[in-house]
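Have a look at these structures, which come just after this line.
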Structure P
Amino acid sequence: MAELGGRVVGYLRLVQPVLVASAAHVRQIQGLGVDHDVRRTGVGLALVEAACAEARRQGARRVTLRVLSVNTGARRLYAKAGFHIEGILREEFYIDGRYVDDVLMARSV
């Protein structure tokens, strides 16, 4: 969670996505939100970097995530944090009358 002046301005959810011992080295970002008023100020990047540090502290070697292809702001943020595209699920979602790809990204920690 990110706070500014005593107000919550962002959150990130980090989990072990597959609860088996053979996947204990992977964490996944399954939610990131930043208040519209503080976007593009570094809050999102700080949350992502803190999550990667926490994943490393927990013994993880990788952090993964999924992001909609049309969410260009989030994709830029993740790329800036060192995430790379590992796959694309074509037309995975149907949103507002069009098919949207789901982009799989990851980085080492």
Structure Q
Amino acid sequence: MQSGRLHGVTILIDEARWWHRGEKWCHLVSDLSYDELHDFADLVGIPRRGFQGDHYDIPESYRPRMIKAGAVSVESRELLRRLRSAGLRLSPAQRRERKADLSRTGSD
């Protein structure tokens, strides 16, 4: 696998800035498709429950492993810009709805 590339898609991870459960967390996204994001998450052992509708929440302790597996470290603003540019950014309400749908069906 090339750095940051899985099947020709760039997987992005931002800096860990958000506190939750006593640890900082960051976001993992694809700049092309949710399928490629899920493929990467499966490859590195991130459970689907970490998927928040358009991104995965990743604890800071996992971040080095994500980068070693090929995720490209970018600033949060760049990650968000590229997610929006790809048309993959959902509103908070859309993320909640998508997550609820996934919970009911067990798939995406």
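Compare distance in nm of label points 7 Å out along Cα→Cβ at positions 29 and 85 across structures P, Q and report the one with the greatest value.
Values: P: 1.7; Q: 1.1.
Top value of distance in nm of label points 7 Å out along Cα→Cβ at positions 29 and 85, among P, Q, belongs to structure P.
If relative contact order in percent (Cα under 8 Å, 6 or more apart) computes to 33, which of P, Q did it come from? Don't skip to the answer; put the middle values down first.
Values: P: 23; Q: 33.
The read-out comes from structure Q.
Where is distance in nm of label points 7 Å out along Cα→Cβ at positions 13 and 45 largest, in which of P, Q? Intermediate results must be reported in sequence, preceding the final value.
Working: P: 2.6; Q: 1.3.
If we compare distance in nm of label points 7 Å out along Cα→Cβ at positions 13 and 45 over P, Q, the biggest value is for P.
Assuming 2.4 is distance in nm of label points 7 Å out along Cα→Cβ at positions 53 and 69 as calculated from a single structure, say which of P, Q it is. Numbers along the way, then the final one.
On the way: P: 3.5; Q: 2.4.
Checking each candidate, the match is Q.
For helix-only ellipticity at 222 nm (-39500 (n - 2.57) for each DSSP H run of 4 or more, over all residues; to 500), the calculated result is -7000, so let me know which of P, Q that is. Spell out each step's value before the answer.
On the way: P: -7000; Q: -11000.
Derived from P, not from the others.
Where does the value 0.95 come from, among P, Q, when FRET efficiency 1/(1 + (r/R0)^6) of positions 21 and 37 (r between Cβ atoms, R0 = 35 Å, to 0.05) is the thing being computed? Kindly include the intermediate steps, with their values, before the conclusion.
Numbers: P: 0.25; Q: 0.95.
The read-out comes from structure Q.
Give the label, chosen from P, Q, of the structure having the highest value of mean projected area of the Cα convex hull in nm². Mind dumping the intermediate values first?
On the way: P: 7.6; Q: 6.4.
Evaluating mean projected area of the Cα convex hull in nm² on every structure, the highest lands on P.
Just so you know, all these numbers are worked out from the coordinates, no wet-lab data involved. Quick caveat, the model's predicted, so the values are computed rather than measured. Cβ atoms are built from the backbone, for glycine too; each structure is taken alone.
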